Structure I
Amino acid sequence: MKAVVLLSGGLDSATVLAWARAEGRECFALSFDYGQRHRVELERAAELAESLGAREHRVLSIDLRAFGGSALTDDIAVPKDRVDGHGRTAGEPAEASIPITYVPARNTIFLSFAMAYAEVRAAEEIWLGINAIDYSGYPDCRPEYLAAFQRMSDLATKAGVEGHGPRFVSPLAELGKIDIVRKARALDVPIERTFSCYDPDEGGTPCGRCDSCILRQAAIAEA
């Protein structure tokens, strides 16, 4: 079975690629150069695609800096030293607002390209690493979002109308970050080669203080 796998170069997407390969999928990895400040992740994505056995790896360029509106694509400071990596500072309620690291409509844009790639490659599945537990509050990481996109996909493509459009697979959706780390280890993912920092220095060294770094460090230590 063929599968398109969204691969950012981070821990979650690398785990998804390894999981898909372990399930016997022939994987076509897809990454995006969207103007993100942490572009070093693309180098890691290429490395991981090869080491984890993807048949093909494509990188598409979409410059979302043209719109901005996010600390990842605009001249906006990445929040640092927030208590638990979920976009909250000390004393802030759990239902805090969506963090400024949210990139407007990013997953919708990415999945639209993945649909086209899957249709051309006759892939039966699209795998992605969205997570509804440790996800910093992004609206396009929720199961109900992906279910709605699945319905749209079935209507929007030739393959979908003919009844054989791709199925969206999100195996990490209900896993906490600690469980994801454990799954990555079980699948022999080279965790040390994955990259998750939102604001690395010019040499690609993780800051250790952004939400993504805090979540990652805590999960690896606990796992």
Structure II
Amino acid sequence: MIHPLQYISQAPKTGTHLDAIEQVLQAGGKWIQLRIKNLPEAEILPFALSAQELCKRYAAKLIVNDYPHLAKAASAFGVHLGLQDMPIPQARQIINPDQIIGGTANTFEHILQRVAEGVDYIGLGPFRFTRTKENLSPIVGLEGYRKLMEQVKNAGITTPIIAIGGIEADDIEAILETGVYGIAVSAVLTNQTQTSAVLADMNSKLALNSF
């Protein structure tokens, strides 16, 4: 099952991606995406292996961003691929049959593309400007989500769509009203001193208290 609250890793001010991931896991996070940019694939492998061990310890699922080979090597739950990353069909040939693939989208045409490629979920955004991602796609915004999700509904698309990009806890209810399946967050949980409280608030808004 695709979890409707996803954390995308970010290195904290002091520490590593693994420190941030463990903090979110300790607070109750159940879906972690390891997203390390600007490092060679070989150097990300130890992070993927360690992140998977952490996720197993906390009964959570790990998604590896960008690298199907690393997702397979770490026995992660799956891989997430951007529009400029490896084609979905090629990635399917690499990962195990029980692993999933998520794909990024920014427009309705991208959504149709991802559905045709057979992704298991779609990360749609960005909601607003975020420093987490370089080469940011055009901002979708709340009105953009409304229009896109109306098109999704009319097209009969059932692939889970996750809103992403600069989302704060106070944005969740309005975003969910557009019809998206869930949200992905990063900065709002990274460098957070009250991680458990913030995550609990998000879970409450997503009606995940018993998830």
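Each value in this text was obtained by applying a stated rule to the coordinates, not by laboratory testing. A quick note: this is a predicted structure, and the numbers were derived from the prediction, not measured. Cβ atoms are built from the backbone, for glycine too; each structure is taken alone.
Values for this structure:
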{"item": "For 26 (relative contact order in percent (Cα under 8 Å, 6 or more apart), calculated) the corresponding structure among I, II", "result": "I"}
{"item": "Highest-scoring label, criterion being distance in nm of label points 7 Å out along Cα→Cβ at positions 23 and 103, among I, II", "result": "II"}
{"item": "Label whose coordinates, when distance in nm of label points 7 Å out along Cα→Cβ at positions 31 and 71 is calculated, return 1.3 (choices I, II)", "result": "II"}
{"item": "Test item: volume of the Cα convex hull per residue in Å³, for residues 47-158 alone calculated as 149, pick one of I, II", "result": "I"}
{"item": "Among I, II, which structure scores highest (criterion: mean count of other Cβ atoms within 10 Å over residues 15-22)", "result": "I"}
